[in-house]
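What follows draws every value from the coordinates through simple rules; no lab data is involved. Note that the structure is predicted; figures quoted are calculated from it, not measured. Cβ atoms are built from the backbone, for glycine too; each structure is taken alone.
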Structure 1
């Protein structure tokens, strides 16, 4: 049977390689589809999704998904969403440093990308009077430690390693979001091109959900694939990363996950940071 090649983008971070290992290695069945993976940093995925060579299926920051809603519907599987998963603002332990978010005004703050959910949250909770300095997420801790910037907005495994750079936490933006909304924080989602047939969108979503469940049931099978893309991370950091970002919402967003994404969209639009758009989730039942 001929299989249609479908490009799928996700990051080399342990949570993504763990979740998508079974999908891209043919360990779960998606009729008529052959997935072709493209791995890149989350902000690079965000940028590609906004360009002319956009992938039909891709991981996106939740903030980027709001800007790309005309092209992509959010799949109810493959998301990074939960409690206690939020981006951190970190600073040096000594010297002239901000002691609260309001003191970021006039300071240089390293961010992992303008379309990341982390950047959206910092704009919402700290205003816009600070200077964003874009860089890859894995450069931020070093930039803060050496004084290149005054503070850093950290995501991914940097949540676990910042203390080793002589840094301390100024704020946990996830905690602020949860206290204000009462909902889990949506960080990343899977976007599926709205132009694909509804039956194919459903099959892809089911395949992603099956891949997540396969990884959770057989965690050792993805270990070498995870390690191959996380060579600089210790095994315990990989394990903590996966445990933090892969949960039941990764296999199925559910009502609370959908409500969290709708709430994030409403907040971004209220601050003038995201345009209005179509419903975030495509209704595939008519397909």
Structure 2
């Protein structure tokens, strides 16, 4: 089927009226009728029932409409995206962030981005602990800034934007709260608050390990879904949690203490986006984030 045949058929299937169809398509009514008749001859059965009072789809016509419509809509969206790219960066960019300090950077980059591309709106959204990649995969977000490591075949891990030393969030009355620093090996001595949800295994292994580097098992405590639950569990003495040291500036509260690790690797934060959905908007925002964070962008950074 040629494109004009598909568009004529789908428009008539929606309007069920030859005159309105011709008006929408900007062609003569006779041409609409000729195109449909030609299509019916090729298929071998009527696609529409026609009377002096009504036009209706036949069962074959309904099936053809249902089969063609999703593919046609996908083609139209692809064309629209190509036109938008050719004209410049427009539309809406949806950006996720995982922590308040990452959100601060995202908002700063958003101001820079919007100043350069005023026809493109930027919407921001916090990404929850329990489903860190779900919004990217569902199309709810176009890109996000969050904790690494991420090694997923459908997700591009872009540049590292900054790194933070780690601390251990502990109950205020815990023996660790009286120490100046803690070791990763100390995790074998107390339950670790974990996270429940759809989380990449390599991310869990890095941030919430089940054993220490020496191979000692780490007791597993209650599982949280959202960050406030982690704070509540720790304050109630149910376990401890490795965090960014900067979390103390944002989440200090009675009943908890932040004790620096002396031997834990830092937490790296970087940009992520769906590999199949890299657009000019995404590339431009990556550039803005790199500039806002003072990171030199190389040709290999994105695109």
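Annotations
- Here relative contact order in percent (Cα under 8 Å, 6 or more apart) was derived from just one of the structures 1, 2, and that gives 21; the source is 2.
- Here FRET efficiency 1/(1 + (r/R0)^6) of positions 28 and 140 (r between Cβ atoms, R0 = 30 Å, to 0.05) is compared for structures 1, 2. The highest value is that of 1.
- Test item: mean count of other Cβ atoms within 10 Å over residues 12-19 calculated as 16.6, pick one of 1, 2: 2
- Set 1, 2, criterion mean count of other Cβ atoms within 10 Å over residues 188-195: the highest-scoring structure is 1.
- With Cα extents along the principal axes in Å derived as 65, 42, 35, matching label from 1, 2: 1
- Winner on FRET efficiency 1/(1 + (r/R0)^6) of positions 76 and 260 (r between Cβ atoms, R0 = 30 Å, to 0.05) once structures 1, 2 are ranked, highest first: 1
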